[in-house]
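Novice: Next come the structures, one after another.
Each reported figure results from applying straightforward, stated rules to the coordinates on display, with no laboratory input. Worth saying up front: this structure is predicted, and the values here are computed from it rather than measured. Cβ atoms are built from the backbone, for glycine too; each structure is taken alone.
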Structure P
Amino acid sequence: MTNKLITMTSVVAVSLLSLASAVTADADEYQTSGTVGFIPSTEVVPPHNPDEPEDEVTPVDPTRPDGKPEPGMPGPLSIDFASSFNFGTHTITNKNVSYDAEAQEIQTKGEDTHVPDYVQVSDYRGNRAGWTLQLSQNGQFKTNDAQHPSVLDGAVISLDDSYAVGLTNAVAPDTYNTSLSPDGSKTVIMEAEKGEGTGTWMMPWGYDGDLKPDKENGNMLIDPKVRLSIPGTTPRDAATYTTTLTWTHN
């Protein structure tokens, strides 16, 4: 009895399998496609937090009375934000000195905090062509006295311990430490080879652990990786000295 049951079950299974094969053999196939396209973005990319890249932030410019930084550029290849450098106020001396820049203040998630000074750029052209970011100093630090400006001869801005922080999984661009020349010559500080650097990238100088208070300037937090060095032989007036920096992304 048991053997007969097994035999009958096997016959039924073979019959069903034969029927399924016949149906499959007679079936027609019909294929469709999926497609999606992209175009370059011309939107202005808001500044982000180099410590938490996905967070959008509102940076503060310490060199402007209203604290509002220069607006970012529209895409697809853009400079979204760059820190201004405030080296504080100091007692006149005849010694060789170095002063560190104020750390970048940002407003994020309803709170004020500080991060290392940084620059942010974006590439949403969609062609993986690569790019360079250059920086130049437009003249030496000097006072605003139109007739007899005092020039801070020999003063040098140095930018060290740079690295790239991105919002995508693209290959990161290279970063370069540098010392600026006041003659206006451009120096490459960030570079993406072909196939690299797509999306949004930040380049901080230093890390959060590097930031420290400056007692001479009310304990403001400073970034020791952005430094102004002045020879002791350079005369100094009791005044504010300024210069401008130009960032070029191409």
Structure Q
Amino acid sequence: MQNSAAPIMDEKTLRWMPWVIAIAFFMQSLDGTILNTALPSMARSLAEDPLRMQSVVIAYMLTIALLIPASGWIADRFGIKRIFFSAILLFSFGSLLCALSNSLTMLVAARIIQGLGGALMVPIGRLIVLRAYPRSELVRIMGFITIPGLLGPLLGPTLGGWMVEYLSWHWIFLINIPVGLLGCYAVKHFIPDLPGGGRTHFDGIGFILFGAAMVLITIALEGLGELHLPHMRVVLLLFAGMGCLAAYWLRA
């Protein structure tokens, strides 16, 4: 499965491919935290209770947690390059809808669309690296594309606060559009048509178990911070999530 395409790729493709994937990683991770300092300003603009604005962050995180388990099968079923391109395009389209939102309901729906794209970008980006490069290069390339993904959450709150202060909260989302369009162009030119992994059967039960585990654990972790859930409820959510994860592991 691995790396059969590497020998036929030219040097230019091998050089630029990690940059394309790294930018996608950065976009996805940045949007997980960039709203944190902008929520009060967004609440005033939308005439909403600031506490209700947390649903904008949670909708994005839960969508990513739910869809990631299916990303490998989706890539094998419909093509790695096609899905990676579609993921960046969908993320950019969701960003545009977020910027145009004039109500909390519309903003949450737009964030779900954005999350659908974000959920596919990171795992499929890693899949591209695994299938395009020889084993000897994997550690170096994986390290390179992971660093932007780690920087995104750190820079997000500061960048979001700066944009709200000097521009408006809409630019938090508008900035993704030119980057996303550039990413789509780069995917077309620097991401090869890699072979699939041969998976045709979709494990629906496994998807439900793993997806439920990710959602429950995500809610529990958010409950410790932004949601301020009672400690007992957080513990129950964590146990339920770990139980689903254990059931998935036993099934696998």
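Novice: Match the computed value 20.1 of mean count of other Cβ atoms within 10 Å over residues 35-42 to one of the structures P, Q, and report its label.
Specialist: Answer for the origin of the read-out: Q.
Novice: So, one more: Out of P, Q, choose the structure whose coordinates give FRET efficiency 1/(1 + (r/R0)^6) of positions 147 and 203 (r between Cβ atoms, R0 = 30 Å, to 0.05) equal to 0.15 when calculated.
Specialist: Structure P accounts for this read-out.
Novice: While we're here: Could you figure out which one of P, Q the value 30.3, 119 for Rg and Dmax of the Cα atoms in Å was computed from?
Specialist: Clearly, the read-out refers to P.
Novice: State the single structure among P, Q that was used to calculate relative contact order in percent (Cα under 8 Å, 6 or more apart), giving 33.
Specialist: Checking each candidate, the match is Q.
Novice: Have a look at P, Q and say which one yields -26000 for helix-only ellipticity at 222 nm (-39500 (n - 2.57) for each DSSP H run of 4 or more, over all residues; to 500), as calculated.
Specialist: Computing helix-only ellipticity at 222 nm (-39500 (n - 2.57) for each DSSP H run of 4 or more, over all residues; to 500) on every structure in P, Q gives -26000 only for Q.
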